[in-house]
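These are the structures in question, set out in turn.
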Structure 1
Amino acid sequence: MGVLRMDNVLVVVEDLNEAIEFFTALGLHLEGRQVLEGLWVDGVIGIDGARDEIAMMATPDGHSRLELTEFHRPAPVGPTPRDLPVNALGYRRIMFAVDDLDATLERLLPLGADLVREVVVYEDLYRLCFVRGPDGIIVGLAEPLRA
């Protein structure tokens, strides 16, 4: 057999508390938080002497997880998402379905989220937009218009 499921996506952030606050306001919940270091960490990530702190955030349905990581040793390196345009190669955004796009934006904008451009309607199916969150992470928000 091949892949059973996708367990999580990892995003490295500069301020773990800020990122937890942002994704909690979005609607994810904190499953756990811990510091990781030691030979097993060094072996799996390929960096000797690494020390980081992770927070595992879960979607309300329990099917998806976002692992937020703040490196204490060594310091994180760039380029960071805030330096890259939307069409840069590699990871560019995380997309979430939301039940109320306006209410979601009302919660996120005071936490520093920045609307990339505007809220649009896609083929009468979704109201959607992109925002830049902590460390410039692009977060897509889509509100279904049909049940």
Structure 2
Amino acid sequence: MLNKSFPRLQDEAPQSLCQYAGKVVLVVNTASFCGFTKQYQGLEALNRRYGARGLVVLGFPSNDFGEQEPGSSKQIAEFCENTFNVKFPMFAKSVVKPSLPGANPLFAELAQATDSPPRWNFHKYLVGRDGKPAAAFGSMTTPESDTLVKAIEKLL
């Protein structure tokens, strides 16, 4: 699952996801101009709270839903840093809907494995230390929700 590389948001340098092997990974498709955008704050809080225990949040901006991520990588990176002080790894904008051409292969695999394709921005996939998808959460599940926090703690 994590044997893939994607361009990093800040400079588009290729980043291997293999560096996160053995960690609990929360994969999220993000957007800057969405009603759920404030979830960046909660995602960053999760990353800080549980990072030392082995959690990493990975953000993948996408313009798939409502065209709510129209900006360039530079604009998205500046927004995330300046508005929400995002420090967790972010990757270049990609297509996350598995049904669309050029879909991000990580999202295609996660959607198939969980039978839960992203239906909107801030869809979340939780991947265990073994690299296998453990759960999927829709946009309405906030980073602070008991359901998500308990699932993370169980895997840590």
Structure 3
Amino acid sequence: MSSVDNGENFSKADRISLDNWEINGCPHTGPSIASGETQTGVVWFTAGQGNKGLFFSRKNENQDKFDQRIEISKNGTHPQMTYFKGNYYIVYDEYYFSNDTTFQKIKLLKINMLGIHEIIDITQTGTMNAFPVIEKLNENQVIISWTNLDQNKKIIQYTTINI
């Protein structure tokens, strides 16, 4: 649902995706929403109907419903998103296996107005990282921070990315 009068009134609620994931609890971070000049984007994790993974959808201001969702990652979790300069910037952690060991890396996904995207690995191979966040730092950079879980020492790390 949305409001055009700072929360005084809201439109009728409408589902973005019919994945029907229902559980009695909160096992995950919720969706991340970002708006630009004429559109709103949403990224979320689901495990509904055998479709585990991260998904993205957007809606232009003149549309009644969100576009059909697109899969971002089968193994991704904990998405966070920001929007500026006509692009969505999504960070998430993604599990992968190497030599019978599970690792988790942080990725940055850029989606432009045409839906063309680019993925950048943020963390090094062979490390354990989770819970990324992203924010616009200035007109030319975003800052990404996350928790590094290597060697049972939880530390916060960050990097800046030129956009």
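Of the structures labelled 1, 2, 3, one was used to calculate relative contact order in percent (Cα under 8 Å, 6 or more apart), giving 22. Name it.
Values: 1: 22; 2: 29; 3: 13.
Of the options listed, only 1 reproduces it.
Out of 1, 2, 3, which one gives 17.8 for mean count of other Cβ atoms within 10 Å over residues 33-40 as computed from the coordinates? Working shown, then result.
Details: 1: 11.2; 2: 17.8; 3: 15.0.
Corresponding structure: 2.
Tell me which structure, out of 1, 2, 3, gives 14.6, 47 once Rg and Dmax of the Cα atoms in Å, for residues 73-128 alone is calculated.
On the way: 1: 14.6, 47; 2: 12.9, 35; 3: 12.6, 41.
Label of the originating structure: 1.
Identify the structure, out of 1, 2, 3, from whose coordinates helix-only ellipticity at 222 nm (-39500 (n - 2.57) for each DSSP H run of 4 or more, over all residues; to 500) was calculated to give 0.
Numbers: 1: -5000; 2: -8500; 3: 0.
Label of the source structure: 3.
Read-outs throughout are calculated quantities, based only on the coordinates presented, and are distinct from any laboratory measurement. Here the structure is a predicted model, which is why all the values come from computation and not from measurement. Cβ atoms are built from the backbone, for glycine too; each structure is taken alone.
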